[in-house]
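K.L.:
Input: structures, listed below.
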Structure I
Amino acid sequence: MPVRIDESNPEQKVCFFTVEHGEEIRICDTLEVMTDSDKAMSYVDIEGKRTYITEAEADALTVAGAKDGRKHLKADDSDSVV
């Protein structure tokens with residue numbers, strides 16, 4: 001899901017999310033990036049619905065002012081390189 005960030009107003013950066021039926025617009029510093037542990041993916045909550053994002057998008061959102069509520073997950077398998 002593409003995320004676009006408008007930084008033309010440094011005091012209030014605006015985030016645009018392309019969703020199933022168009023686009024959702026939010027002020028970046030009102031968002032919190034969270035982790036879905038079962039899916040090992042980051043997401044933001046938009047109108048009560050989880051909107052999954054890439055780690056690059058999650059990083060961009062936190063730089064733009066979103067709260068970083070992600071959990072660092074590690075693999076349970078001892079053969080993992082993580």
Structure II
Amino acid sequence: MSGPNSRWNKPVEISLPATGSHQVLGPFEALTYLTENWPAGQGLTFVKARSACRGALAGHKTVDEARIAFEAAASEARKQFDKSRH
């Protein structure tokens with residue numbers, strides 16, 4: 001199911017150095033996090049995640065598609081941080 005009030009079966013745990021640890025419950029929270037708190041507001045996975053979350057909220061994508069895209073963006077943001085530290 002998708003739509004503005006949709007949630008994931010299990011929250012996504014995200015831990016990024018710039019924002020700390022956070023539980024994201026669904027596409028709306030993920031989109032808010034991407035828009036307001038994202039440390040790496042660029043890159044293909046970021047754009048895909050933002051698009052997938054918007055699509056899930058509008059009913060054009062599934063919540064699972066949004067979750068997968070959000071997790072990929074989180075993974076890439078973490079890698080970018082790790083790379084910048086070395």
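Here, each number is a calculation from the coordinates, and none is a lab measurement. Remember, it's a predicted structure, so these values are computed and weren't measured experimentally. Cβ atoms are built from the backbone, for glycine too; each structure is taken alone.
K.L.:
Supply the structure label, taken from I, II, corresponding to helix-only ellipticity at 222 nm (-39500 (n - 2.57) for each DSSP H run of 4 or more, over all residues; to 500) with the calculated value -18500. Before the final figure, lay out the partial values.
P.N.:
Working: I: -3000; II: -18500.
Matching structure: II.
K.L.:
From which structure (I, II) was Rg and Dmax of the Cα atoms in Å, for residues 10-49 alone calculated, if the value obtained is 11.5, 35?
P.N.:
I
K.L.:
Moving on. Out of I, II, which structure matches 2.7 when distance in nm of label points 7 Å out along Cα→Cβ at positions 42 and 66 is calculated?
P.N.:
Considering all the candidates, the number was obtained from II.
K.L.:
Out of I, II, which one gives 47, 28, 18 for Cα extents along the principal axes in Å as computed from the coordinates?
P.N.:
Details: I: 47, 28, 18; II: 42, 22, 19.
Of the options listed, only I reproduces it.
K.L.:
Quick one: relative contact order in percent (Cα under 8 Å, 6 or more apart) came out at 33 when computed from one of I, II, so which one is it? Spell out each step's value before the answer.
P.N.:
On the way: I: 25; II: 33.
Working through the options, I get structure II.
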